[in-house]
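So, here's a batch of structures to check.
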Structure 1
């Protein structure tokens, strides 16, 4: 799954495209608002789904090697978050969907169809 697939599945607004936006493969999703819980993940090719619109989100995503962030619930990112995503080359998306619906749609799209 690519960022384009993600954006289409959740009707996301693209706030920042990382340089690998069109080629980056996303294999894992992590939905969490408590950044200390995110720090224990060991998954690669990870997309962080959260409603926390602060710089802390980008710093945490960078620390765990996430390739991007999705802000849910229509949250508006703080200016510092957008700037830090540019600096760290993290793709930043925003959707009006709640976290559950975002995860459901991505899981449905990501799962092999039988």
Structure 2
């Protein structure tokens, strides 16, 4: 319904590799300022990596449509992740051909007192 009324839908799935996740979890353990980001449950969930990957695959397949497709973004590098998303959003905005509305002729010469 949103796309039928002109709303542009962009969906991004940020994907990090198994090794990158390991590194990030280890950083959270090693750096006291990142302890708040870590939960012991993260280690249990990590044991189910393959199951989660299959679930993500199923989700993407079931919810990607022509009018609202998913874009899987490699996210091991935060810089490259951000650049990719920013580029896709910029390109989409440019493709919309947006323009400022025409000037209001009543504003010509108007002085605010």
Structure 3
């Protein structure tokens, strides 16, 4: 595990959930059972703040933490540009067994981007 992944796992950023009118989406991986809930506040079409909750492995917890940092400040079209590789790189690299964490994050971002029209 990378030092960045360990740091985000041990000291996750932006944990929690906003109340409506925040936009909240959920993504899950039926194979491993991980669930990610992403909640954002939007102002003028741009994500102003983000929170997350994860039920899953250390990689998913760390990736969710990194994801909140990646989405803040972005618009719907910019969110669509977030890739698994970007999440993987932002967390300092995921092992092959943990790549599902980046996929989970991208699934949540796609669901969020669809709501920001």
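So here's what we get for this one:
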| read-out | value |
| --- | --- |
| Distance in nm of label points 7 Å out along Cα→Cβ at positions 20 and 76 - highest-scoring structure of 1, 2, 3 | 1 |
| Label whose coordinates, when Rg and Dmax of the Cα atoms in Å is calculated, return 12.6, 43 (choices 1, 2, 3) | 1 |
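Readers should treat all values here as calculations from the given coordinates under stated rules, not as data from a laboratory. These numbers were taken from a predicted model, which means no experiment stands behind them. Cβ atoms are built from the backbone, for glycine too; each structure is taken alone.
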